[in-house]
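Alright, structures below, take your time with them.
Each value in this text was obtained by applying a stated rule to the coordinates, not by laboratory testing. Treat the numbers as computed from the prediction; the structure is a model and nothing was measured. Cβ atoms are built from the backbone, for glycine too; each structure is taken alone.
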Structure I
Amino acid sequence: MNLLSRLAGLPLRAHSTWVVVLAAFLWFAATTWSWPLLLPDEGRYVGVAWGMLSRGEWGVPLLNGLPFFHKPPLFYWVTASAMWVFGVNEWAARLASVLGATLMVGALYWFLKVHAERTVAVCAAVALALQPFVFGASHYANLDMLVAGIITATIVLAASAALRAEQAQPYRLVLVLAYVALALGFLAKGLIGVVLPAGIIFAWLVVRGRYRILWKLLWLPGIAVFLALSLPWMWAMQQQYPDFFDYYILYQHFHRFLEKGFNNARPFWFYLPVLLLLALPWSTQLWKVFTGKYWSEQEHAPIRSLMAAWFLVVFLFFSIPNSKLAGYVLPCAPPIAYFVADLFSKGLQGRTDSRAHRVFGSFMAIALAICVGAVIAISFANRPSGKMLALQLASVMQPADRLVMLGRIQYDLNFYLRAEQPAWVVADWNAPDIRNIDNWRKELFDAAPFDRRHANELLVRLDQLSTRLCEPQTGTLWLVGSASAFDKLPGMEPADPDISAGGLHAWGLTPEKRFKICAGTPKIALE
């Protein structure tokens, strides 16, 4: 028994894939409850899932009560389901990312166990699960980890079908599963979930001269399965919102990909240092891949060429747009893990006290220390969050009360308050630059045309606030924001907040206070 099987306790038998899946899930899920939702992304995406769950609206993603068609629904469905089963908490909120990371590790292990060697499969699974990039993404509730896991599953299933077809083995069951995964990728991240796996498999087969296999993979029953799973949600949204297709497909998929006005502008080479840094310590060995000797071995050429095409297509595809985020290139993590495993595999098959075992073991220890250290650091970090304010507000808020967010939307408040009623958001909704700056205002502004009636209620201009506060409202209005945002409100006299926590403040305006001040004075005072 070699070092890897001894350390991981893996029985290298037919059912070892399930052992790997269980071990990966426990590793990723063990600490995802340790800190509040991070803003803005976690608060936004989990808030949309909470909106679905709280209102029982499982078809339309809702950001503070307004249709939010930036992304497809799979992440929200998984997250809302997790909160329904496990409760409204951070662990359930991050479960979709944990499942994505688990799927990534399990799919890569299964593929390499079947089409390469078990030592390579175990080594790659360990290197992938202990890759800080993957571990960190599994603890972050946004779409990137889930779609990366599904893309990984799609690629390995399609590649497995292609290799089986080359060897005249039964392949159509695996191919059907690949089309199912392709549909899930479309529901997780739109066209990217289709374009990336298709581009990788196409490039791989063309480079190898396997043109005939391409036609076998383009199988009509498989395409029918893909369409049956992927199109109903889009069709339903188009029927309900006539402008859906133009916004969701044309604008979000094509215009955003090429436009330069969005956040996070980075140079073309941005992802190279990102990957090298976030894949430490494993990335220190990747230079060995760039040698003629490595590529001269024909035994592993099909798998190596697949991994090269996999890495290059993802890397180049996301390097083209001006806007870049680290999570976009998570699908590069599996080929990195494979190359590390392939480089170590021969040495790990020898004596357990060999240099390869010592180096690999030290890398495992370093990677483990990085991952655990990151958990400890972020658990004690003083990050912006609405959780502390929500805990205090929850003790005094009644079902009829309503939030009024001043100056910006606090994405996580509805989640932590279990609020079923969306908040009013007070801002300058007539600002001339609102269409050009990619931020929270643009998200809500873009959502408004899909539900103009609710948008007129929820998106409150500064000059409307005095009138809105004096409208009939049975419960207390809780004005939430920074002290500076409160001071900028027109007609509002200075007042101490009723509750303060985490850099946020809340001013309670009861019906009695509103009746008094609205009936007799031109200004609104909170004494």
Structure II
Amino acid sequence: MIFLSTLILSIFITIALVPLFTRLAIKVRAMDIPDERKVHQHPIPRSGGIAMALGVLVPVIFWVHGDEFIRAALIGTGIVVLFGFIDDFKNLGYKTKFAGQVCAALIVIFYGGVKINCLGMLLPDGFLLPDWFAVPLTLLAIVGVTNAVNLADGLDGLAGGICILIFICMSYLAYRCGNIAIAVVSVAVIGAIFGFLRFNTYPASLFMGDSGSQFLGFLAITLSLGLTQGHTPLSPLVPLLLLGFPVLDTLFVMMERVAGGRSPFTADKNHFHHKLIRLGFFHTEAVFVIYVIQVFFVTSAFIFRFYSEWFLLALYVIFSGVILSGFLIADRTGWQLRRREIMILKGRLQLLKDKNILIKISFRIVESGLPALLIFTCFLPANIHQYFSFLALGFMGLIIVTWLIKKEWFGNALRLSLYLMIPVIVYIGEPDMAPWMNENLIRFYNLSFGVMAVFVILTLKFTRRKKGFKTTPMDFLILFVALVVPNLPDPHIHSYHLGLLAAKIIVLFFSFEVLMGELREKFNRLGVFTLAALGIVVVRGLV
């Protein structure tokens, strides 16, 4: 229950705080103004970082107590977020920002006790780096990665998507190693990013700003070092793979600047996302390509977490070399993405869209299949406690009252009821299913979530809606969670149900958000299905 409540709290706190801090950003002029280095066209508030930070802080303080490392990480994170937030509307100089990052890193090193003392098989057996070398190395790693994630925040949804993949992998690794504190913090960050991406996928209405990108980068490197240094079976080079793309991007850009006789800290448009756009990729396509690269890195970190350090280093160098070679060859040959074939495919898809063929099929499947999936889920728990029934009864009353008396609140009442009921019913049903659920039924049930995600994304792709949820690279993250996480080749995922829980909850949240957008305020049928699902919970808990 600790992971579920942390995930839900962080999502809702972040979403609830976004409008408040958006208004604050506009008031204090913390706006990202377009210039020659930016790809957006209009000023956009950059206050998402502070909303995410508070979305993480509340559940972590609630659940994690007495852990010096976590306290140090939170204090350091607070410093980084404070300096980043000031920079978002006062434009601090780089020296001041570095000073804040160094201060935060030193707190984690000396108060939290995190040092890169062990490099595994890269050093003679049993050899640990002395503090005079380990402390500067750790300081360089923390400050370097904090800025690497900050520099990667160049397109809508890019830094958030990269980091959500990092923290998904890290939360599971921490859970497997028995480090519940790091697992809880990682799950809280996942929830906060997921809530933030609701507003940051292309075209973004909100940026995370320096406060958000530095917050994510600082926590990513700090938690990964805390997880892999010390008494742990994990390779100390796992953080290199977890943070693979931001580190590679930053190192490559800095080497290019130095080779060109410029300062490595000079701002330019030579990051990988800039290069992809120059090669002819659209905004969302460039983000998608980078997501795929980062998926390879985090999947490698998971699969090879116990392998030798030489193997991990070689894997990182080889894959990085392939990526860099591809960009160098494209630059020298003047290669551009040929859009003719893509446009032919898009033309055919547009023809299907114009005839409303696929949208009719996919929407009908989502409209009928999604409520049916929810109702079926309500039958799965072997037992339902009475207090869940009373909670469901309260939601039924709320829906009925708004339906009859305050029709304009009906949609919000439905959304609130679904968003609070979904995690509860999935949570109590996953580890303790009814005895009539055999292995084949369980496999079919789990597969139905992946199938539903596919039809939801097809619905988004072919919808004629102008507002609300649209198809974005975030759909790839949803599919990754829904299809890959529950099926990773590790029996502990299935025995502890951690991946399945996260996948099913996120898919249902995403799917109902899309469905409610497609219904265009015509919620009567969905209201009937929701009342039916709640009624099942009430009856099963009370009888």
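I, II: which one has Kirkwood radius over Cα pairs in Å, for residues 26-129 alone, as calculated, at 15.1? Label of the source structure: I. Using helix-only ellipticity at 222 nm (-39500 (n - 2.57) for each DSSP H run of 4 or more, over all residues; to 500) as the calculated read-out, with -17500 as its value, let me know the right label among I, II. Working through the options, I get structure I. Here the criterion is distance in nm of label points 7 Å out along Cα→Cβ at positions 154 and 194, and among I, II the highest value is seen for II. Compute distance in nm of label points 7 Å out along Cα→Cβ at positions 242 and 426 for each of I, II and report the one that scores greatest. When distance in nm of label points 7 Å out along Cα→Cβ at positions 242 and 426 is computed for each of I, II, structure I gives the biggest number.
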